Structure P
Amino acid sequence: MQFDEDLLARLRSARHVVVFTGAGVSAESGIPTFRDALTGLWSHFDAAELASADGFEHDPALVWGWYEWRRMKVLQAQPNPAHLAIAELARRVPALTLVTQNVDDLHERAGNAEPLRLHGSLHRPRCFACAEPYLYPPGMPDEPEGGRRIEPPRCTRCGGPIRPGVVWFGESLPEQTWGQALTAAGACDLLFSVGTSAVVWPAALLPEQAGRSGATVVQVNPQETPLDHLAHHNLRGQAGEILPALVAALESGRP
């Protein structure tokens with residue numbers, strides 16, 4: 001795979017790289033995205049109905065069951081070459097900040113330490129009432145493919161229901177994490193936007209922040225997105241193919 005020499009030169013000279021990832025990266029590991037049709041018990045629901053505080057209050061067992069099904073799918077999945085390439089890139093540049101919209105743990109399992117999680121994590125649930133963190137008991141959930149309604153566990157501190165540790169529709173991004181992401185985007189030399197539709201706000205502001213601050217913006221996506229006009233380089237294709245090839249080209253010194 002051939003890359004523009006300007007891109008490789010900018011990457012080689014970068015002191016701080018930001019990698020901003022979206023659902024497309026996880027989809028390459030077989031994890032369903034919000035755009036995929038719901039199946040089984042949830043086939044008659046809109047994902048936005050389930051990913052909300054109102055939905056949880058209305059039917060906590062339905063929402064908790066859906067998220068446990070999603071967590072099961074994540075635990076069955078493995079990091080793909082894109083996740084591994086990002087971890088390898090982090091070892092080859094002076095500084096790399098990984099910002100993700102994904103709520104799985106595939107970045108960590110690939111060796112990417114402490115990504116900035118804009119939308120939370122499936123693996124860090126908390127109490128709906130008092131926000132006390134909840135620790136899952138050891139072992140993998142045993143859920144059938146279609147899933148089922150599951151009553152959420154109860155908080156050991158206040159007795160409230162445990163909710164998924166993700167950012168729902170209508171909720172704000174975690175303030176500290178969002179601030180760190182904005183700071184990194186404004187201070188980096190180069191930002192990769194990988195597998196994200198660039199339409200989910202406010203996360204979609206990050207490439208714009210980087211561009212306004214003079215950074216090179218590189219988009220990796222098989223489809224056109226609203227970021228096309230801003231990106232200095234648009235790399236069309238799967239992240240699991242493009243990113244490993246880019247790291248290899250960076251190492252070889254050849255375009």
Structure Q
Amino acid sequence: MVLAPEIWPPDNLESNEPPLESTLHLKQLILLLTCLEWLWRDRTDIFVGGNLTVYYNLEQLTARDFRGPDLFVVRNTEKRERRSWMVWAEGGKYPDFILELLSDSTAKVDRGLKKELYQDTFRTPEYFWFHPETLEFKGFRLQFQQYQELQPDDRGWLWSEELQLYLGILDGRLRCFTADGALVIQPEEAEQAERQRAEQAEAQLAAERQRAEQAEAQLEAERQRVADLLRQLRQAGLEPNQEG
């Protein structure tokens with residue numbers, strides 16, 4: 001029996017990432033993932049990855065030195081499902097945006113080793129981190145081959161050139177906002193907003209019907225008043241002249 005030769009370099013590697021620190025971290029990741037995917041649901045040139053390994057050289061496989069951002073975005077690429085991100089199978093493309101969710105066990109690595117990796121090897125233009133428990137939030141942009149810390153606006157938000165979105169904390173969660181300050185919502189929030197709009201439209205329609213019914217009742221009352229007045233005039237022999 002002749003075995004098929006193994007593909008090298010491999011093009012179907014599975015992700016090899018540990019689970020997130022807590023359900024709070026998981027909920028935060030899902031929130032950002034679903035919001036971005038909903039926002040870009042009609043785009044076919046962008047990929048959003050969550051807790052996926054980024055394979056960037058073959059030595060990783062031997063050393064089992066796996067590195068995967070909690071959230072990353074790659075622009076100008078094919079939008080499709082992936083088991084991992086293999087740089088050599090993606091035309092040499094690295095993430096354009098990376099976000100790490102800090103935890104007590106990962107914060108030192110995220111602030112140090114991973115920051116250096118994303119800066120010096122990945123050359124990722126933007127790197128953000130957020131701690132779902134302490135709400136520590138920072139962002140960096142690559143300038144002259146070094147990460148420079150971004151400065152928040154008066155709302156505490158940071159602008160991402162790569163996403164063309166603001167990132168900021170709302171109700172203890174990291175959220176995305178459009179350039180004009182609108183919240184980037186989840187599908188569930190979009191459905192809720194649509195239900196609220198439908199309910200408001202129905203309430204407005206009901207109010208319009210009620211006003212129309214009140215106007216009709218007032219008109220009918222006025223007709224009855226005029227009819228009563230004419231009847232009283234006829235009874236008094238003072239019926240108005242109908243001629244002319």
- Item | For distance in nm of label points 7 Å out along Cα→Cβ at positions 150 and 182 computed as 3.6, the structure of P, Q it came from | P
- Task: Out of P, Q, choose the structure whose coordinates give Rg/Rh (Cα atoms, Kirkwood Rh) equal to 0.99 when calculated.
- Result: P
- Have a look at P, Q and say which one yields 3.5 for distance in nm of label points 7 Å out along Cα→Cβ at positions 94 and 126, as calculated. P
- Task: State the single structure among P, Q that was used to calculate FRET efficiency 1/(1 + (r/R0)^6) of positions 174 and 206 (r between Cβ atoms, R0 = 35 Å, to 0.05), giving 0.30.
- Result: Q
- Message: Quick check on the output: 13 is relative contact order in percent (Cα under 8 Å, 6 or more apart), derived from one of P, Q. Which one produced it?
- Response: Q
- Message: Say we calculate mean count of other Cβ atoms within 10 Å over residues 14-21 for every structure; which of P, Q gives the highest result?
- Response: P
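Taken together, the values in this text are just the output of simple stated rules run on the coordinates, not laboratory data. Small disclaimer: the values here were computed from a predicted structure and weren't measured. Cβ atoms are built from the backbone, for glycine too; each structure is taken alone.
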